[in-house]
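Several structures are given next for inspection.
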Structure 1
Amino acid sequence: MAILRHCPICSSSEGKILFTRDFSAIKDVAPFEKYDVIVCEKCGFVYARPYGEYNLLDYYETESKYDNQEYGKYNEVYRKIFNMFNCLCEEGNIFTDKKKFDLSILDIGCSMGMLLYIFKENGYKNLTGLEPSSQCRELANKIYGIDIITGAAKDTLPRKYDLIISTTVLEHLLSLREEVHNFKEKLNKDGVCFLVVPNAEFFCTRDNLFQDFSTEHINYFNIESLDKLMEITGMERIVMHDEGEFIYALYKKNDNVNSHGYNKNVKLEICLQKYIQNSTKVLAHINGILEKYKNKKLLVWGTGTHTATLLGLSVLKNMKISGFVDSNRHYWGKKINGIKIISPDELLEDEKLSSESILISSELAQTDIKKYIIDDLKLKNEIITLY
């Protein structure tokens, strides 16, 4: 049975299924076994309706990939976010004097505190992170000297803040309106919220294997839907930038903001239908590449959304998979379809695996994984790439 998740924007239960995502093959390492991608018939928002019941806080505490120190290599991404924050502040004429360095700042879903560290480098002093993973908390303090509270906004925050940051977090939340309301309640009277979310209208420009319907992303925003969410929780947009892949925005509290009802947002459905068509073509291309590996032994590198898709769509049904490889230590020893997930180091220790082809089951990380296999592990296995 699917959780009876109503539209997170307008609360309507009426929706049309665009796509069904099946993660049952990787259920030990995914927050949901399955979900339907729903377009709301009333307001047009697109969201996931999961099957089963899950505690996402527990998932991010025990299975988090965000406590991997390799995530430090994404500092340039966070520097871009910081620069966008400065641009928005200048355009909105807020936080422009020296007093800004004394702002009380909370970063919700801060991972290891990389963004807060960049604020710290630039003179901001009153910095706190909120993150469900205790391992992230320890690493943030050890590596960046950042204090992090573990838990949820509604339960664990002892004070209010001048600036609340939430970057690429809203797309993960089941109780979206409730959580945004909690953000608002933790703002001071003249406080501001800085949000960054993936722009779902950008999905249709991509050619990937349904990757944007990921194991963790369950809300799909465009500018109109983000504005509507913030309006109904008593927040008013100050300024926004649409940078293609992401939406960056500043909001302030305004309980008198007029939500103007729910005019249906038709653009999201159109864009996501096109994205599904693009992904279907990619699937045909991948089937063509893997045709010659039928009934051959191979290792699959990657245990995330991409691998779940290959398994769920029976792309790997005729492959003799010896093992799954993943760098996330939380996954080691677990099984997919009865086959063990191993660490990369185990490839060096087991000579029997040296003759098997390695299928890289990732689009975004394909180049980095291939380089790591060749340059760092110095393996001679045949490497199969799909993109």
Structure 2
Amino acid sequence: MGKSVADQQKSGFSDDHVRFMALHAALIAAQALTEPGISGSERLAMLERAHGIMLALRGPTHAVGFAEFRGLVRGPVSGLLPPGRSPGGLERVHAIDPETGERLVDLESLEGEFRHVARLSGKAPPWPWLREELAENKAFELFRKGNDQAAYEQRRGFVIRHAAGTLASLRAMPGELSDLYGEVPMERIYDRWCFPCPLCRWPMSVRATGDVVRVLCDDRGHRERGAEYLFKRDDDKEGPPDLVQVHRGVAVPARARPLAPAAGQARAQEAAKTRMVGHECWRSHVVPGLLELALYDELRTRGATVNLWPGMDSYDLHIAVPLDRVWKVDVKDVALVDPLITSLEGEDGRGKWIVVPDRLRLEEPLLKRKLSRSGWKVCTASKLATEVCRALEVAWP
């Protein structure tokens, strides 16, 4: 007997690919349902596209009508998966916040994490992630141009420390990097102003509800450390709006503060005079790179020998102290650990450390349990710094 369409789809698409495509459909639908500036016809077209993706994944055996699909989009993303598929963490993700009715700020970052895992599975056509993959590869190609380690470090370090900037401040950038920077998109502009995150310098998202405008960083960790602000709309005000910080951030243990500073006050700058890297470059290089550079700076000042991205990114940090103690470190700053586990379980991690920001410290036991089978060692950034400083016989922090 021949296979049914559903069976063919199940054999043709890995669980990793199905999860990514469900999240991709949820992102499109959530944008259509929450963005006020989208026309009715455009909104319908986006919803129909997202619905079509879900139907392609489910097949005729588990088809869902258009009205039911719209309802499912407001629940956990796992509700879009075909029956019997492992949710892989999507049961904890809502594309639309059930309390606020707003699109989840982390959606693009989560999509990138699940896309990476799907790409590794090698069992699906590449079209859904082609644009993002090209953007990520473009950055790596520019960093590696000339095959020079020192130039690689200079270029990548510049992008991490300057995710965005005024035209004047970016004059010092290596010329090879100019193609990575573009104009600030409208969803990050209010009037003529944009608002760089105090922690990563990337222009924050702008969301208006009535007379109140909310400005927040796309990175969950930065929002937790205070990168979220409000101001009241005032159409008569000529200067930039005065942002009020929503909260000062969650309490950070003293040992983690040098690596995870609190966000201070955010300030506006003219959007027309600002250039920024794209989302994929920001997510792949800037966000984890901030922790890489913080470890690099802090441990070197305490006497460790630290090399960045040895072999032009064989791994992130090579840390050495006297008596031949060495740490080979890959820094992973993720929104959800499930796709990270999936991507690393099959790799040989012997002799290497996976280091995560301290905000993921509650996930450390799970990561250790899952990844130790492949030889990986796992710890938080502050634990790594503490261990290195103990070997150096100096204090941390």
Structure 3
Amino acid sequence: MAGVDDTSAHGDDRSGSTDPHKAWLRAGHALQRAKSINPETGRRYRVAHPDPELEQRRRYRSANAEAIAASKARYIEANREHIREYRKRYNTEHLEEVRAKNREYMRQQADKRRRAAVQREKARERERRWAQQHPEQKRASIQRWKEAHPEKGAEYSRRYYERNREAVLARARDRRDANPKKVAAAARDWQQRNREHLTEWQRQYRTKPDAYARILESNRENKKLQRRLRSAGLPAKRVTRLPAHERRANEQEAHSFFERRRAADERKRMIADYEALDPHELEQLRRRSILARRRFEQLDRFGPAVDRFSQRADELREDARMDSLAGQLRGKLPLDLDAEVRQRVFDEADGDKYIAAGVSPVRVGDEIEQALQGHAAPAITSDGGRLIWVPAHTRSGRDVEGHWRRRSPG
């Protein structure tokens, strides 16, 4: 074979015998080293000086690829243990060489991946430039692909939306806010073209029990509000519907106004500009306002009601004692009779309305304590301090439990 020096086949023994297998092995190693040093040089040399025997073998392998693969598979299947032992022994005897080959192989693979990444990025950049220069053709190409692959297009869109949901919704909001008239016109056009669909959807929505119950509850609340406004002499509620983009703009402005941190100079200017309401004007407002008159009427009614029910303190205490005994028979804890008498006076006098009118619950407890003087024993602490009962009440939609509180000296 060309390229193989037969003199290299001589062994190390003094008899001068030849070993062709060692000669072929050394020639193969030399060829591999030449490839690793300069692959392009080796390729050009093989093209310029083709080996007839290698060409013949290459043609044979090309013509009998399937038969060679089948033969190789049969050999591997029949000699698995032998191949495994040979590889293990070879790797042990040539450990450094194997490691060097592995490092070289991984280096080549890393270079290949880097070159592929660079090529992909260049291709993407070319595509981006082409898409910017030919937007109509790009859109047409995308549309043709979607029409040819509808299922893949839907799947890709769904996965993209799941990964970028917030960004997609933000872009949609910005697009609607930038063209409110166009969006409104498109919505009206869609409603006109889909009247039957909308009617059917509304009918199906109203047939749902929970949805129908919500509609009825909303109607009842609206009518109740209208009756309260009429009875208070106030005008009907006027609702101005704003487009979504205006609502978002107003919310953003309100958030930036109320939530932003103000400098010390700005806070001082705001305090300097503050002026308390003139007492005379406040009194005039109270006289003109129906709600204010009702509030003061409620405040005026609470005092006499507390005095009237405080005179029944003994009766209320006996009722509380009987309720406490009945509760203990059912496994409940006994009642605090002093606290229960004060709570019942508060409930009988409609104290919740008094607190809703703007009175402090502590003041309410103090007024009840003053009304009970002479009708019920005062609550005194171990050190001689006086206690008042802050009754259980509802404030701002939150239930507040009753509790004892030390009475202030004032």
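A short reminder: the numbers here are calculations on the coordinates, not readings from a lab. Worth saying up front: this structure is predicted, and the values here are computed from it rather than measured. Cβ atoms are built from the backbone, for glycine too; each structure is taken alone.
Structure summary
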| read-out | value |
| --- | --- |
| Top of 1, 2, 3 by Kirkwood radius over Cα pairs in Å, for residues 175-254 alone, largest first | 3 |
| Comparison of 1, 2, 3 by distance in nm of label points 7 Å out along Cα→Cβ at positions 231 and 247 - largest value held by | 3 |
| Value -11500, calculated as helix-only ellipticity at 222 nm (-39500 (n - 2.57) for each DSSP H run of 4 or more, over all residues; to 500), assigned to which of 1, 2, 3 | 2 |
